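**Q** The structures considered in this document are given below.
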Structure I
Amino acid sequence: MSTFGSVFVGLNNNFTVKDGAWTSFDKYPRQLGDVNGDGRDDIVGFGNDNVLVSLGQSDGTFGSVFVGLNNNFTVKDGAWTSFDKYPRQLGDVNGDSRNDIVGFGNADVYVALA
């Protein structure tokens with residue numbers, strides 16, 4: 001049987017209600033996936049104007065937050081207003097060991113390769 005270790009802070013400056021106003025998963029989803037191919041899951045957050053990324057570190061924390069994409073998959077850019085209606089997922093669609101964004105829009109499925 002396996003158990004979890006002690007809880008610690010992995011990131012303390014974004015992707016929460018207090019830090020970044022991430023108040024609704026339906027409107028501002030956050031996903032985990034390896035977007036840089038290093039074998040560690042990263043945080044990808046679909047914010048109001050940008051898709052933000054924080055890379056997973058070898059000590060279990062996450063690095064500085066940066067803009068991964070600034071022209072789609074957000075409320076402001078593309079009207080992605082509901083995860084329930086317009087989900088955005090991460091998955092390696094081209095086999096390069098990096099998770100890509102796949103967004104299910106109103107009439108099309110959109111892809112942004114990592």
Structure II
Amino acid sequence: MQSASCKKIHIVGSVGSGKTTLARLLSHELKVPHYELDNIMWERTYEGDKRRSEADRKKCLHHIAASKEWIIEGVHYTWVNESFNEADLIIFLDIHYLKRIGFIIKRYV
């Protein structure tokens with residue numbers, strides 16, 4: 001699948017559609033780093049998650065989008081225009097509602 005023209009991949013879809021799973025598989029297969037938008041939106045700390053400021057989110061995303069290859073996945077869409085514009089490939093996972101419910105249940109069991 002990897003070609004010279006496909007080094008920046010953005011994966012979108014509903015919660016439970018398999019975005020993270022696909023991003024991890026492609027990352028491993030293509031040897032390209034992957035990033036979860038949730039980890040850009042939220043600063044993960046021992047005290048709990050803290051929402052990053054808009055400026056911090058944009059700065060993190062700009063740093064990733066400016067790199068030569070990446071896989072970004074997540075549900076967020078209002079502040080990620082830069083990664084959409086830089087992507088060589090955008091994958092939209094359109095999974096049936098009941099299947100997504102099953103994936104979500106499986107995630108927490």
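Quick note: the coordinates plus some simple rules give every number you see, no bench work behind them. Remember, it's a predicted structure, so these values are computed and weren't measured experimentally. Cβ atoms are built from the backbone, for glycine too; each structure is taken alone.
**Q** Taking mean projected area of the Cα convex hull in nm², for residues 43-90 alone as the criterion, which structure among I, II has the greatest value? Intermediate results must be reported in sequence, preceding the final value.
**A** Details: I: 3.6; II: 3.9.
Sorting by mean projected area of the Cα convex hull in nm², for residues 43-90 alone in descending order puts II first.
**Q** Matching task: -12500 is the computed value of helix-only ellipticity at 222 nm (-39500 (n - 2.57) for each DSSP H run of 4 or more, over all residues; to 500). Pick the structure from I, II.
**A** Values: I: 0; II: -12500.
Source structure for this number: II.
**Q** For structures I, II, calculate relative contact order in percent (Cα under 8 Å, 6 or more apart) and state which one comes out highest. Could you put the intermediate results ahead of the total?
**A** Working: I: 19; II: 45.
When relative contact order in percent (Cα under 8 Å, 6 or more apart) is calculated for I, II, structure II comes out on top.
**Q** Where does the value 1.7 come from, among I, II, when distance in nm of label points 7 Å out along Cα→Cβ at positions 19 and 51 is the thing being computed?
**A** Details: I: 2.3; II: 1.7.
Among I, II, the structure yielding 1.7 for distance in nm of label points 7 Å out along Cα→Cβ at positions 19 and 51 is II.
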